[in-house]
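So, here come the structures, one by one.
Since every read-out is calculated from the coordinates, none of them should be taken as a lab result. Bear in mind the structure is a predicted one, so any value in this text is a computation, not a measurement. Cβ atoms are built from the backbone, for glycine too; each structure is taken alone.
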Structure I
Amino acid sequence: METLPFPSTGYLVGALANLVLFTLGFRYAWKHQRHLAFVMLAAALFGWLVEYSQLIRPDSEYYYTQAVVSLPGPMPLGVVLGWGIMMFILVMTTEALALHWTVRPLLAGLLGVSLDLVADPPFVYMDFWVWKNGGAWFGIPWSNYVGWFLLLALYLYFLELGVRWLLPRRKGVVGEILVAFLPIIPSFFLFQRLIDGYQWLVAQGIVVDQVVIAVLLGGSALIVAPFLYRARRDQTPIKVVLVVPAFAYVSSILGLYTSGLYLAHPQLVVVSPVVAMVSGLIFCWAYLERLLPPSVAGGGAVR
């Protein structure tokens, strides 16, 4: 198996942080919502399968440059753990908001993309991974964000189906494992078909990348917004759920400056904090009344 070179100090710090966050999330899930611990493992496996399928293609758009531990692809173990902790915070956030289950996958896709919009530019600039042909979003192609949205939304959709249909009928560890891992099958199949179809349409000039991402994200935001407005805002904050996106945004913005990317693309000095603040507010939305004074948090949430 091909292995990646041992990483730089910056990458090593990020990889260790990923491991710590995954461990904290897994520990919390196992103690409070055991099925979510299996979801974290399944999401990590699903993320690896999707990325492996893309990395081994002759026309693969990207590749990784370094890793503490390499997995087939080759890809870093830290990235795979990242998919697990990502799914954990997205499930916890959408559950805390008490949104209708059909809306949760859309919000999960939006939040996941928002994290990547902030994180990818500095990390790509530091050569943690490389996009062979660059892209319109500060060196990253829009296809990356379409892929992120589809991966997260598809898995969460089939997970929600399993939680509602299978888990009540199959109690115990076996049911929890099935609910977590079975969504991988339809999600992986649909992801491949949808991403291949999207890339073919773009290659044929039938659709434009910018239009697709605008419709996908804008349309989802319009659907989610009224549900979010009526969502719960009185939940007790869960530290690990809030620490993960906070760490991702802070480390990404620090990377913007330490890498010198802010000199090459000064517009990111405004864009990255704005994206981080808007999506960070949504991560905190379910806890606003506990985090802020009532006069600031406001009312109107559905109880």
Structure II
Amino acid sequence: MFQRPFFRPFFPSHARVPRLLLLLALVLGMWLLIAPSASARTIEDLPYGPDRRQRMDVYLPAQPKAASVAAPVILMVHGGAWRIGNKTMGKVTRNKVARWVDKGFIFVSINYRLLPDANPLEQADDVARAVAAAQAAAPGWGGDPKRFILMGHSAGAHLVALLNAAPARATALGAQPWLGTVALDSAVMDVTPVMRARHMRFYDEAFGSDPKFWAAASPQQQWTAGVPPLLAVCSTQRPDRPCAAAERLSRHAAGLGGRVEVLGQDRTHAQINDELGLPGPYTDAVEAFLKSLDPAVAALLR
């Protein structure tokens, strides 16, 4: 318990109450940044590998559906330039959990190894391992291992798009097929032209100087026939034009009989992540894609 003298050096008597209220407001604000939905049950730091970063948090409906109804699962991969970020960040989980767990989905948010300990291909393998582990555990949570949806933002969007482009990478690590993927604002759907043009320095840290690595890490160059549908959400505000890259991927996928939908949004890179799940046309558009993947998913989103 705090003693009154603790506050005296910081709060003059005439300002003590207002400043204390401000401090309490800041603490509450930080709590809201990381707090999950009050209607979700949470399993924290479930391991899917030996590294301390290979962990996932699982958000379950507070009131599970009937035992005969297995819940679809959304698996979320945070961003952070392949170097930083965390599964617990409010902008990664808060509005998505509140929206979809309340509707009967299970939501999984994962960590993965980061630069310099793991390059983007190794990070994609971590995501694949997380998918495999979550699918294996899903029946115990009341979830359906055959009704998984991958989702990621920024660097995480690149990783899930890469797995979606070449699912054999994931199945080799034990993952089962998933329904589809939502990539939230990646500008590197094709790494090679990005690296050959003027680009931000952190791309060098992620992708190096080897054109063979660029090709191996490019969702567009790895795209194969018969892969799940992908929704590429992109910011129309960014100067590096991620929507143009997404449109090129869409045309390339269509040539192979695939489906890539492009959803441009007049939002910042951060808003595309944080505001998904809030009521409105943006969330409705993403949910229209989700409904198209599976009748059971569509039934929960009615």
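For relative contact order in percent (Cα under 8 Å, 6 or more apart), which of the structures I, II scores highest?
Values: I: 22; II: 16.
Ranking I, II on relative contact order in percent (Cα under 8 Å, 6 or more apart), first place is I.
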Q) Here P(r) over Cα pairs in 10 Å bins from 0, in percent has been calculated and equals 6, 28, 34, 19, 8, 5, 1, 0, so which of I, II was it run on? A) II
Q. Suppose you compute helix-only ellipticity at 222 nm (-39500 (n - 2.57) for each DSSP H run of 4 or more, over all residues; to 500) for every structure in I, II: which one lands on -23500?
A. I
Q. Comparing structures I, II by FRET efficiency 1/(1 + (r/R0)^6) of positions 51 and 147 (r between Cβ atoms, R0 = 30 Å, to 0.05), which one has the largest value?
A. I
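Identify the structure, out of I, II, from whose coordinates distance in nm of label points 7 Å out along Cα→Cβ at positions 59 and 227 was calculated to give 2.7.
Structure II accounts for this read-out.
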